[in-house]
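J.: Structures for review follow.
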Structure 1
Amino acid sequence: MIYLDTSVVVALLTPEERSAQALDWFGQSREPLISSDWLITETHSALGMKQRHHGLSSTARQAAGEQFERLLRGGVELRSLDRARFRQAAELLQDPGLGLRAGDALHLAVALHSRCTRLASFDGRMQQAAKPLGIGSVQELRLETDQRGE
């Protein structure tokens, strides 16, 4: 199973530098995709920020929101957040070597609990933190420096 991070979802929904890469990967992906309910909040937050600060029109934002709902109905399994996942995320945040932010720790806690083996993310920090937790990155979405082995 692959854990789907918000960074890829937003690239699927709005024009970004890596949107073509996200669309190609998503179109070819055949493995089950898992995420958490946090994806809903974080995606709508990102769309709002793009509208307020990066010129996304209200029409484009609404269309992206509708496309997001279709994406969820089309096969992304959302896992609910319970207190145990919040506690697990808090434990991940106690490891300074992981360098996680709260939202990323929550995503990784759900990925670990769901036994996901790979992470679909454009967030390099999150990709790096996932490695020692036993979660590899989706090859097609890795950062260029990761592909060179750096």
Structure 2
Amino acid sequence: MAAGALLLVFALLHGTRIGRDMRAVADDPELARVSGISPVRVIVALWLVAGAACGVSGLILGVKTVVTPEMGWDALLSAFAASILGGIGSAPGAVLAGIVLGVAQEVASPIVGFTYKIALAFAVMLVVLLLRPRGLFGRVETVR
């Protein structure tokens, strides 16, 4: 289910007009607006896609564990670490970093214990960012 949702989001971002518009607004909102793209429409569509993705992830997490109002905090910390580790603005980098961090946390869980496995994500992020400050797939931004 998660892989299907991920493929659907990638297809939306790279195969539809609204996805192209989202990428244009993310790159340069003023140029996108001058080109005829409505940033308000794009932001509304972005919130709808984000809400749907959160709904699917909540459904998947709810199947795995007991649903409580504060159940997302532990996943949020790991997701933040994955997005930074993958490179800001790189969706494939965030996906790969999420898989790497998830595997690292589960493999190290018997060693460091359940309570410290979330901190392990930040330790891995620290080591990788010391070696590659832009993250796994981050690119250098240049100003022309």
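J.: Can you tell which of 1, 2 yields -24500 when helix-only ellipticity at 222 nm (-39500 (n - 2.57) for each DSSP H run of 4 or more, over all residues; to 500) is derived from it?
T.: 2
J.: Of the structures 1, 2, report the one carrying the highest value of Kirkwood radius over Cα pairs in Å, for residues 6-53 alone.
T.: 1
J.: Another question, then. To which of 1, 2 does the computed value 8.8 (mean projected area of the Cα convex hull in nm²) belong?
T.: 1
J.: Then there is this: One of 1, 2 was used to compute relative contact order in percent (Cα under 8 Å, 6 or more apart), and the result was 30. Which label is that?
T.: Answer for the origin of the read-out: 1.
Laboratory data are not the source of any read-out in this text; all were calculated from the coordinates shown. None of these values were measured; they are calculated from a predicted model.
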